[in-house]
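Below, each structure is written out as structure tokens.
Nothing in this text is a laboratory measurement; each read-out follows from the coordinates by a stated rule. Owing to the predicted nature of the structure, the values given are computational and were not obtained by experimental measurement. Cβ atoms are built from the backbone, for glycine too; each structure is taken alone.
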Structure 1
Amino acid sequence: MIVSINPGNPAGGTGTQYFVGDFDGTHFTIIQREPLWLDYGKDNYAGVTWNNMPDGRRVLIGWMNNWEYAGEQPTLHWSGSATLPRELGLRKVRDNYLLTSRPVAELRKLYGKSNKIRKLKVNGSSRIFEGKMFVGSPVEIELTFDVSEMTRMDFPGKFGLRLSNQLGEYYTIGYDNIVKYYYADRTHATSEDFSPLFSSMQYAPYLIESERVTWRIILDWSSVEWFASDGDVVITNLVYPTEHFDTLELFTEDGLIDVVEAKITQLESIW
């Protein structure tokens, strides 16, 4: 059962929580009392799903905005867009159920040119795909990290990806291996201070227990949709840089991480 609330999102403003239970057609019986969050970012609200889809799929589209600043953004176009369609799933992790979200498979129909890097070691920072970013087009970035030895002494306290431009504006996503949470930082991802509630950081508690972890990031002109740990954690945020982000930088803090593969794929227009 998904419940869209305003306010109440841990990230601030509007958001969507979910409860796991059984529905008999009349009554919903909760088996998991603690509410969890469909999306830990600021900009995914009031999502709707479709009934009777082929193969029993459950697909959701949300409103990519937040009532804390809706209508105040520094843009005349693409203000209040929808999220990418996401296929929902349910996965049991220890004593809890997680509602997973993944971009629908049909997104592949928009795939254009791509570039790939394999077996990269990052200690500090490393720029990737310089000159091959497809700047001005939406792109999908896919990163696979080897996290099989997260307890070793030189494993980083934090690791992640920073998107930036030549004006010093940037957006950061990462994982904190000390506190065990994913985080997104958009405090420097907009050209105007149009709302005191826009500049913010978001956090998603999550314990990584697999040997590899894959992130999918959909970067568009004014949005970043991040699907981490096979869709267990999603963080959707609007961004308004003065110029397109044209630099990708992998980073670590206090350690080294192995990147199994990094891939960037151009997404063709649907129009």
Structure 2
Amino acid sequence: MRGALSRITDEGEITVAITFRVPEVALAYEFLDGSGPVVVFCPGFASDMGGTKAMALWAMCQARGQAMLRFDYAGHGQSGGRFVDGCIGDWAADAAHVVEAVTAGRELLVVGSSMGGWIALLLARAPERVKGLVLVAPAPDFTELLMKTQLGEAEWAELRRAGVIYQPSEYGEPTPLTLKLLEDGARHLVLDAPIAFTGPVRVLHGMRDADVPWRHSLLLAERLVSEDVRLVFVKDGDHRLSREADLLLLCGTVGEFCGRE
């Protein structure tokens, strides 16, 4: 294991906040100890471990005595680094480092939201650790299949000149899109061949998702080798799936995996 761990705890608190250091980057995460498997939450693109879905799962795990790990990729949330310096390979490596550092060989239930679904599928290439996957509006290969196809000639020209363009976002400030992200994404595609994971997979996707079309999940289901794949489409659901009913669906789905429903 590269780097070192610094542990910060408050007596009487169940939550353990830890910072894991890899060269020049501090990765922030929080670990809740409890029964297994460890629920691992992988956030989406430009999101963080304090999002609505992560915190709903955190509260559920606290109430049930279930182990959970949530974290921020480099350049996200409380972690060090700059967002514009990151890419899929870097963020997948961040996730793998934190999981390895904290969970010590325990079984994992990996929950991935949007881009986190892509990260979860990359983590599942270690199937001896990953018991199952719960994917919310998963966006595997989004750089190739969704981003590249929407760029015009002027945007490509600016990307090649400056290395970055800024796109409007309904979630806040314009989001940087870098040439590095697009080029690196092409090296980590998972939908271009069968996905060898054979464990159970549950996919939740809103049919009014304006960011990742729900049919993207149909392609994912086709690529998965596992026969235990179930898709739930929420007809009036958007990309976030963060309404109360959506969160109940997510927590119920994770609860079934943990045998605590």
Structure 3
Amino acid sequence: MVESPSKRPTLAVFKFASCDGCQLTMLDCERELLAIADRVEIAYFLEARSRTLDGPYDIGLVEGSVTTEHDAERIREIRDQCRTLITIGACATAGGIQSLRNWADIDDFIRQVYASPQYIETLATSTPISDHVKVDFELRGCPIDKRQLVMLITDLLLGKQLRVPRYSVCLECKLKHTVCVAVARGVACLGPVTQAGCGAICPEYARECFGCHGPKESANPVSLARHYQRGQHDPSHLVHLLSNFNAAAPPFRNAAEMLEQNSPLSNEGRS
């Protein structure tokens, strides 16, 4: 995407069902964001400014999942307004932590949470943006990594191919000389099947990877879960690991369902 002399590319940031963490990560870029701010026109970003410009937009960033009929209609309108549409964060790319509702009775949840459930209108599921419209690129994470975000916007402005690491968190551990928690401590860790991007923060502090960036390319969580089962790991703990930030990502979902079918667990394993 090459900037014309007379008009800067327009950037719009939209929010759906989410905690705003990915938008806050964008604001946390501070100096990095300022360095590219004069190359783009921030046309719509309610988290950062009240002034908005009408579309169409060159770049659209979407945080959050689709959880209502209004969301489903709105994302189609946004898709029509954006030349390039990029989803950011686990909610937008995989349904987020709120996708745990997909395996439960949504009416029961509503009755427990809201004093007047009759006024609540919601879908029974939380789904990623790509389930509803064509997405040009996905930037994963819970939240996203600000270095990847800056790199992504820079590549867009330079007209370069968008790219993020597709290898696993294990490689990040090796690059940082972090001792493998699965091998050295016998901890069930999702690092081997999770896409890199976080800097392997949790293993650095002797904790397991929770799969914040979702399944890596050609991931096989079912095989990994079976390996941990043979090591006498509690199946309910494995279900909790897989049913987390990216619970609805197909590879993680399939592995969690396999564990539940082969063990005396109920849907309480996802709660």
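Any idea which of 1, 2, 3 comes out highest on mean count of other Cβ atoms within 10 Å over residues 26-33?
The maximum falls on structure 2.
For the read-out log10 I(q)/I(0) by the Debye sum over Cα atoms at q = 0.13, 0.19, 0.25, 0.28 Å⁻¹, for residues 178-225 alone, a value of -0.44, -0.81, -1.08, -1.18 was computed from one structure; give its label from 1, 2, 3.
Only structure 1 yields this read-out.
Comparing mean count of other Cβ atoms within 10 Å over residues 58-65 across 1, 2, 3, which is largest?
Top value of mean count of other Cβ atoms within 10 Å over residues 58-65, among 1, 2, 3, belongs to structure 3.
On to the next question. Identify which of structures 1, 2, 3 gives the largest calculated value of distance in nm of label points 7 Å out along Cα→Cβ at positions 82 and 106.
Going through 1, 2, 3 one by one, distance in nm of label points 7 Å out along Cα→Cβ at positions 82 and 106 is largest in 2.
Where does the value 3.9 come from, among 1, 2, 3, when distance in nm of label points 7 Å out along Cα→Cβ at positions 34 and 66 is the thing being computed?
Going through each structure in turn, the value belongs to 3.
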